[in-house]
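The data blocks that follow each hold one structure.
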Structure P
């Protein structure tokens with residue numbers, strides 16, 4: 001007599017188990033890889049990315065490096081990218097008040113010079129931005145800004161041992177060379193490395209930056225509105241409704257920037273120096289070493305590089321500190337000359353045309369552009385094939 005099958009009791013859990021064999025695992029993995037590779041490419045075609053004259057990456061999207069790469073992919077081979085930190089981006093001015101705008105205006109070619117600056121950038125991060133997201137810049141003329149502001153103190157240089165929080169930490173070297181003030185744990189460092197190399201991760205970060213207020217979907221859902229007691233206005237919202245399929249653009253009337261902004265004013269009405277910086281020597285500076293590596297990286301990609309040194313606001317310095325600054329600046333110029341790099345050291349702008357130690361105001365950018373256009377080195381570099 002055949003044995004009967006045991007009858008499952010009410011306490012026996014129901015398990016709907018599916019086990020994949022080796023071939024099925026390979027097929028599932030292949031499908032996953034295809035989805036992860038094709039989704040970001042398809043997203044680029046579906047999401048509207050409007051730029052136009054004097055476009056720059058909007059301030060809220062400063063850490064959207066995937067968007068930065070998309071922007072570089074748009075520009076023509078004959079365009080010249082102006083690369084740098086907030087001095088190039090234009091911290092105190094509107095987009096029609098930047099250096100690239102005035103260079104375009106004077107050249108009579110509205111799109112010739114492209115604002116490839118990013119707010120909050122510095123050499124250690126700029127090296128990472130260009131290395132991992134700047135491949136579209138290869139084999140073209142670029143203007144690279146060198147800002148000695150990042151050597152004004154061990155804190156600015158990121159060489160202090162005390163922990164410091166700074167912008168664009170995901171772009172800096174995570175392990176080597178060591179950044180003493182960067183105390184991120186292993187998980188943070190590995191996450192930063194993964195995002196640089198996996199396009200799906202880049203696209204996911206873009207989604208958060210552009211459509212969820214620089215937050216993950218979970219954090220966006222749980223975000224408080226600042227009331228007491230706190231409320232969570234997004235808790236019952238449909239997150240898919242946030243995705244407009246259009247990249248946010250910069251406000252045409254930014255209250256934080258431009259001639260009508262309270263921030264758009266001279267650093268001092270007296271023009272007398274009052275600041276002492278703790279300058280870091282070039283041979284000890286992490287930021288200067290990163291700038292040197294960045295120059296060599298661009299050259300290895302076939303870029304024709306013109307380095308713009310400054311304009312730094314010498315007026316802000318006390319006299320004895322000014323001498324140290326000039327010695328360091330001359331060391332920068334000597335290295336550029338020794339490596340046969342085209343470079344320009346423009347004269348310091350009038351004191352009232354600076355907003356702080358390194359950022360010009362609108363009229364300052366216009367004068368700087370005029371000086372560049374009349375400089376023989378600039379003209380020779382611009383016209384060289």
Structure Q
């Protein structure tokens with residue numbers, strides 16, 4: 001590699017001067033190769049730095065074919081550059097990556113759980129730990145230990161070691177390379193081969209908070225936040241709690257019980273509303289049946305409803321067809337057309353045949369059986385034509 005990697009020796013370096021070695025086309029952009037750089041490339045679970053080369057925005061930094069490419073989206077002519085790191089992004093990455101080392105060692109010591117992978121996202125980071133189970137009490141133990149390490153403000157150092165030196169270091173995991181092995185050490189706590197950027201003392205991590213965990217292929221995947229991310233997350237959670245307290249007129253430690261009560265009350269109200277709604281639909285069906293004229297000895301009910309639930313329409317159809325000699329062709333017009341064709345048990349008309357015969361009019365899909373067919377279509381403006389065609393087929397006894 002032709003580029004001197006300044007971030008290895010000084011992750012706090014924010015600006016640097018460099019010479020352009022080459023400009024390489026990369027997809028629809030350009031990759032700038034420098035003789036030296038403080039930009040960390042994507043790798044080891046850590047996303048790359050961003051920033052500027054002179055006035056050009058560095059969108060991403062990658063390692064490709066043994067070269068570090070600083071990706072920009074405009075032609076680049078300068079031979080010398082002043083590089084400027086997006087420091088808030090870099091320091092955030094340093095906090096998250098160091099926090100991961102702390103968490104991983106805590107999992108090793110408390111649960112003998114090895115870290116299978118690490119990923120740093122924009123808002124949260126995640127690690128996969130090779131353990132079978134985990135609980136809320138376990139989370140408290142891990143967080144307590146991890147944050148005690150942070151409060152101890154232990155020095156964090158990084159150095160390339162020889163193979164002889166490597167033998168005497170109590171590594172948490174084996175290195176993936178055979179030479180230029182870089183070890184990140186949290187003094188008297190964790191020793192891990194790593195190429196990422198880290199803070200100089202654990203106190204700079206601020207705090208660690210495990211947000212969630214879920215089963216994955218070989219263990220459990222944990223999402224967590226450190227430092228300013230943890231502060232941002234706390235601020236968001238506090239705002240939500242504060243808003244709930246104001247809405248429910250309770251103190252913060254009573255919010256959970258208050259929310260549970262609201263949910264219980266809502267479920268009860270929904271149940272009562274459902275009972276009332278069914279009674280109203282039953283009454284509606286009775287009124288429709290009384291007013292509906294006979295067509296060829298059949299009580300034919302045809303209705304198109306605006307902005308009405310298809311579930312309500314299905315209930316209405318059930319009540320209507322409890323009356324002998326009834327055919328119900330019902331539709332509701334919302335963003336799309338939704339339809340149900342059904343009949344009483346004493347009628348021999350095949351509703352699926354009827355339904356499929358006219359379905360093309362609304363560019364629809366669906367089907368069913370001889371008694372009931374249902375589906376929907378996108379041509380809402382053709383719904384009236386659809387229903388008229390079905391009625392004509394019934395009158396002409398084409399089914």
Structure R
């Protein structure tokens with residue numbers, strides 16, 4: 001293993017559990033301004049001393065401002081380190097970090113406060129080597145988990161040489177270190193139904209049942225689910241709300257689908273399959289939270305090969321269905337690598353955890369990838385470019 005990677009990862013790993021404890025201690029569900037401010041204050045304290053910190057408008061109105069930190073160097077390339085501090089877990093289920101054997105449990109440990117801790121550690125270690133970069137930026141957003149608005153930060157970093165995102169890491173099929181270079185496009189389909197109320201006992205047929213119409217729509221659209229098809233399309237009904245009283249025909253309701261596919265265009269057929277009316281119920285549909293897909297496999301192949309050599313063990317490319325802010329940058333920064341965070345499980349549940357040993361192991365991976373991504377292509381042999 002490269003000596004800088006070994007030493008720097010040991011430093012990051014030695015601090016990571018305490019830093020994760022401090023960050024997990026802050027309850028910061030999406031939309032909670034106070035929690036986000038407190039979490040970002042912890043993050044700011046963990047950045048390199050020479051960092052310039054900005055607070056910039058978030059993509060989601062009403063959310064706490066995002067944090068953009070930057071360090072100037074004397075090298076030639078620019079790199080972005082990316083993460084988010086909001087969690088799905090709300091205040092009601094929040095608790096402090098706790099250890100059970102090799103597992104560290106806590107809200108957001110794997111998605112993605114563990115990754116944020118590693119990103120901040122990598123920023124500190126790279127800042128100690130200013131000759132490696134021209135500019136090192138860290139972006140921490142406060143709304144990744146529930147954003148429905150357009151992402152606002154892409155154009156600012158267009159032209160950067162590399163983007164590293166610290167969503168949870170994984171193993172390859174044979175136990176290798178895995179990183180994410182492909183992600184599906186993601187979208188939320190929201191269908192509202194408007195029917196007619198009626199007494200469900202004395203005059204049920206005078207009503208137009210929004211619940212039944214939405215349920216039929218859920219079944220019909222779920223048949224478009226083709227994860228093994230050409231676009232790897234998944235169509236999953238996730239939420240249905242309808243009805244207010246046990247003896248009234250429901251006149252209104254809402255149905256939500258989670259859609260994933262290799263191409264955003266694959267969602268058009270699902271949206272078009274929603275009928276305008278069904279059994280006297282008017283149905284209105286709209287797409288929201290549409291995130292692009294990501295495919296950096298070809299662009300990052302050489303990088304991962306060089307990083308594997310620097311690391312002393314293999315790093316393999318993998319694909320993941322979950323959405324990530326890395327997808328917003330991949331079209332603008334071809335050298336985008338995600339999944340550099342620690343390994344764990346239980347994301348979005350009260351049983352969320354990271355593996356303690358993976359904090360140092362994944363710091364090694366992230367540092368090896370970062371150093372190689374910062375190498376000037378002109379300095380590489382033609383066979384590695």
Item checked: Per mean count of other Cβ atoms within 10 Å over residues 44-51, the highest-valued of structures P, Q, R -> Q
Item checked: Per mean count of other Cβ atoms within 10 Å over residues 220-227, the highest-valued of structures P, Q, R -> Q
Next item on the list: Of the structures P, Q, R, report the one carrying the highest value of mean projected area of the Cα convex hull in nm².
Entry: Q
Notebook entry, point to check: Taking mean projected area of the Cα convex hull in nm², for residues 84-275 alone from the coordinates of each of P, Q, R, which one would give 16.9?
Noted result: R
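Any read-out appearing in this document is the output of simple, stated calculations on the displayed coordinates, not a laboratory observation. All values reported here derive from a predicted model rather than from experimental measurement. Cβ atoms are built from the backbone, for glycine too; each structure is taken alone.
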